[in-house]
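What follows is a set of structures to go through.
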Structure 1
Amino acid sequence: MVRVVSDSCHHNIPDLTSAISPSGSLQPLPLALRLIRQPIAGTRLIRGALRGLQVLQQVTTYLFQK
């Protein structure tokens with residue numbers, strides 16, 4: 001398991017507690033509402049997650065080329 005932290009210590013990310021179901025999956029409507037309520041923090045979260053995904057893809061490609 002790899003955990004990717006998509007925020008920095010300088011900014012807060014939106015509180016997504018209400019968007020996570022008891023089984024751990026994201027619920028689309030509550031997630032959208034949280035991101036709309038905090039658009040700057042939501043943008044930082046999405047941008048950071050995309051950067052993290054890009055790095056994970058690069059690492060995966062590197063590992064399977066060896």
Structure 2
Amino acid sequence: MVRLSGTYLTKVFEGPFNDAPTWVKQIQEHVAAKKKTASMVYFFYTTCPKCMKHYGKNYVVGFAQVD
């Protein structure tokens with residue numbers, strides 16, 4: 001378990017990790033649309049690889065720490 005402190009905006013993505021550079025751009029655009037700036041971006045997979053194969057989806061949550 002990890003506890004994040006601060007203020008974050010989140011966005012959900014779906015796909016393989018090699019799409020991460022695209023996700024970073026998308027989450028930064030999402031943050032900019034809210035008139036904020038992102039100081040750090042984190043990603044979290046919602047399922048393990050076995051579950052991803054079972055469900056057929058690979059959801060990833062992007063967390064942007066905003067100032």
| task | Compute relative contact order in percent (Cα under 8 Å, 6 or more apart) for each of 1, 2 and report the one that scores greatest. | result | 2
| Parent structure of the calculated result -9500, given that helix-only ellipticity at 222 nm (-39500 (n - 2.57) for each DSSP H run of 4 or more, over all residues; to 500) is the read-out and 1, 2 the choices | 2
| message | If Cα Rg over 2.2 N^0.38 Å is calculated from each of 1, 2, which structure is the one that comes out at 1.31? | response | 1
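The numbers here are math on the coordinates, done by the rules we state, and not lab data. Note that the structure is predicted; figures quoted are calculated from it, not measured.
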